[in-house]
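J.: Each structure below appears as structure tokens.
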Structure 1
Amino acid sequence: MCGRFTLRRADKLNFDRVNTYDFWRSPARYNIAPTQPIWTVLDRAGERELTLLQWGLIPSWSDKPTGIINARAESIDEKASFKESFQRRRCLIPADGFYEWEKLGKATQPHFFQMKDSSPFSFAGIWDEWKTDGNRISSCAIVTTAANSLLATIHHRMPVILTREAETDWLNEEATTDDLRMLLAPFDAAKMKGSPVTNRVNNADNDDEALVDPIEHGQELVQRLLF
């Protein structure tokens, strides 16, 4: 799964045909969490649009505004919660890193993953709009797939990361289901790096650059046992 991610330098992103001043000057984010508004890129009749959506997809037919943060690639075109969005409402979710948690007995060790050159990228996303009693919530989910060889050492899933070419294909309204499924593969592990980081990331109130600093594996667990 993908439960937290970063967008530290929005000004480094380069989306074709998109220009939103508020986005380019967005503050650095080191701990983006579910239910928060996140930047997304939508395609509306061939025009790309940057907009904020709530992270946690609420299907339009849902009785309650309960969001789902991840959509599994293997069943995205079958599950009622995702099928229509996969076919008609796909989006890009800008990021430059994400966290996954390794199980260490009863404890967990967070890891931070990013490109080797720390460059930004896009997750594959889907979105929907939920309405009731005059209220409207536009929300999204990150598509996940099997882990690549780098992620597999600590977790069995990872978010779908799109290449620049695949970003265009993902937003293409005329793409077939087979075309789209081809994009939902694990990203090239050779282009990524990862490291253990502080468990301060577990608290969504923490949002500072120290969260992505590498630490020794199990360092904080040992400190807790000693002190």
Structure 2
Amino acid sequence: MIKENLKKVQQIIKEGIGRRRPSVCQDNVKLIAVTKNHDVEAMREAIDAGAACIGENRIQEAVAKYDCLDRSVEWHLIGHLQTNKVKHAVEIFDLIHSVDSLKLAVELDKAARKIGKVQDVLLQVNLAKEESKSGIYREELPEILLAVAALENLQLCGLMCIAPNYGDSEQARPLFREMYQLFQEVRQMNLQTADIRFLSMGMSHDYKVAVEEGANIVRVGTAIFGQRQY
């Protein structure tokens, strides 16, 4: 079932790229198979079926899986990261999507420096200003972009957002469109030490719309693995 679901999601992404407006770059889309609360066997099945990137929300769960997965795959942290867990984060993850403050960025930079790593990160933007979600407000972004780009052991690679949980995924389209415009604005800032190439937006319920509006990373769990086991 995981193999068939993965193929279906990949096909929907391909079709979504084909429906993009002419003004949206025709980039490939990186699919993150979100494995939160799914066991290592399910992860292996997805990877063996072609999933090249997996996403985890919690450090403790990721550490346990990392030690026994026995597969070569990209690791992405997509959930909120507390500053007291940055050590494990830089040891495991290839890309951290959820940098939501300058304080967290500074701690990640310190932890990465200790192990001689340059850590790839995205800044999480709270475009809808939802109090229940983490993230940087749009008006705060320019100052934080400049500060993070100056940190020597972080590589700033782009932006991430989580849309409100609308009843209809079409309601997320204006926000995703605005997020893509913001992404393009940041790319034109020519931050000297940054490499702004990723826009991470869209999950199982709204990734189709996100792809159409310019996402080049989507984070999909339920549509691949089924409902999580809590």
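Every number here is computed from the coordinates shown, using simple stated rules; none is lab data. What you see is a predicted model; the values in this text were computed from it and never measured. Cβ atoms are built from the backbone, for glycine too; each structure is taken alone.
J.: Starting from the value 2.6: which structure in 1, 2 was distance in nm of label points 7 Å out along Cα→Cβ at positions 72 and 96 calculated from? Spell out each step's value before the answer.
T.: On the way: 1: 3.4; 2: 2.6.
Source structure for this number: 2.
J.: Oh, and also: So semi-axes √(5λ) of the Cα gyration tensor in Å, for residues 152-191 alone, computed for just one structure, reads 26, 13, 4; which one of 1, 2 is that?
T.: Considering all the candidates, the number was obtained from 2.
J.: With helix-only ellipticity at 222 nm (-39500 (n - 2.57) for each DSSP H run of 4 or more, over all residues; to 500) coming out at -3000, pick the structure among 1, 2 it was computed from.
T.: 1
J.: Determine which structure produced the value 9.5, 26 for Rg and Dmax of the Cα atoms in Å, for residues 40-79 alone, calculated from the coordinates; the candidates are 1, 2. Let's see the in-between values first.
T.: Numbers: 1: 12.5, 32; 2: 9.5, 26.
Traced to structure 2.
J.: From which structure (1, 2) was volume of the Cα convex hull per residue in Å³ calculated, if the value obtained is 139?
T.: Going through each structure in turn, the value belongs to 1.
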